[in-house]
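*Asks:* Quick heads-up: structures coming right below.
Any read-out appearing in this document is the output of simple, stated calculations on the displayed coordinates, not a laboratory observation. Given the structure is predicted, the values throughout are model-derived calculations rather than measurements. Cβ atoms are built from the backbone, for glycine too; each structure is taken alone.
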Structure 1
Amino acid sequence: MRVPPPRHPGHYSVALVCLGNICRSPTAHVVLEARLAEAGLDDRVSVRSSGTGDWHVGRPMDQRAAATLSEAGYDPSRHRARQYDASWADEHDLVLAMDHENLADLGGRSERVALFRDLDPVGTGEDVPDPYYGGADGFADVLAMVERTSDALVAELSTALDPG
């Protein structure tokens, strides 16, 4: 998948969406921001995450997700859950849903709305499975998916911001 061009030259905005914004999308948010900083793109790409539901608004991410991120060297402490707002589709260059159900909640695919794993070099078009009701292995699996997909996304964003 190629990311759509930025709406505003020199800046790109990405929104990541799951169900409750406590496991998958905040994990992707933390990892993507770290990868963007490593690539020197953090001043040109903004990232937000949210959930389609409002159950966890204002709360930190799931403790298991936070522990998995911390063990891998990331800082999950700043995250607070928020709910997706339909206006985000017009405000962001790219909105990425964690699974097909989230994608349906967003109104389906469009030029700027897709699945997060559409960029995954291993599982294109597949869901990021929700680890909430499982054990620690599910959170580790999600982190591995998110890391490799974030790397691919950063490469695409680099090209979109510097097409020459």
Structure 2
Amino acid sequence: MLPRFDMKRLHATLDAERRARGLSWDALTDEINKPFEGTPSIPISVATIRGMPGKRSVTGAVVLQILRWLHRAPESFLAGGNFAQETKETLPEPGPSRILRFDTRALYRALDAARRRQELSWHALARELPGFTENTLMNLSTGPLIGFPRVMVLTQWLQRPAADFVRAHAR
């Protein structure tokens, strides 16, 4: 069984860091959004950040920006498994006027190569990946957005750090 991304633990860590720095939720959100001032980027709302623990899925860009603020890798919030402890990968520094996003086309290529090596059909691969269908996996080739915790199922199955699939994008 693949380790699962623990959204509640991410949120608890974020809240603890917020309190340690003496920030209100509004001030925290301002800090997370600060790198995008003066850009067309859509800021993350306080409600989005505060509501994360109760959601089944959170947009990848939101979680990546929070992880960036915390200076943490997504794997540090995996529940169970050894890969979370072994990874030393960090997210790329996007620079000004850029936002972190998952490169779903790169994920697709990696999944396709791995499934071919293992002589799996897309259907057989989907059976191994909780919450995914054959069509969902194949649609990654067209570059749709993907959220947490689902994206971590893919990176864990590939046994690769999420940072391998994160790119800086202009917004």
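*Asks:* If Rg and Dmax of the Cα atoms in Å, for residues 5-60 alone comes out at 12.5, 36 when worked out from the coordinates, which of 1, 2 was used?
*Replies:* Details: 1: 12.5, 36; 2: 11.8, 33.
Among 1, 2, the structure yielding 12.5, 36 for Rg and Dmax of the Cα atoms in Å, for residues 5-60 alone is 1.
*Asks:* Taking 15.5 as the value of Kirkwood radius over Cα pairs in Å derived from one of the structures shown (1, 2), identify that structure.
*Replies:* On the way: 1: 15.5; 2: 16.7.
Checking each candidate, the match is 1.
*Asks:* Where does the value 12.4 come from, among 1, 2, when mean count of other Cβ atoms within 10 Å over residues 21-28 is the thing being computed? Provide the component values of the computation, followed by the final result.
*Replies:* Details: 1: 30.0; 2: 12.4.
Attributed to the structure labelled 2.
*Asks:* To which of 1, 2 does the computed value 3.2 (distance in nm of label points 7 Å out along Cα→Cβ at positions 93 and 149) belong? Display every interim value, and only then the final one.
*Replies:* On the way: 1: 1.9; 2: 3.2.
Only one of 1, 2 returns 3.2 for distance in nm of label points 7 Å out along Cα→Cβ at positions 93 and 149, namely 2.
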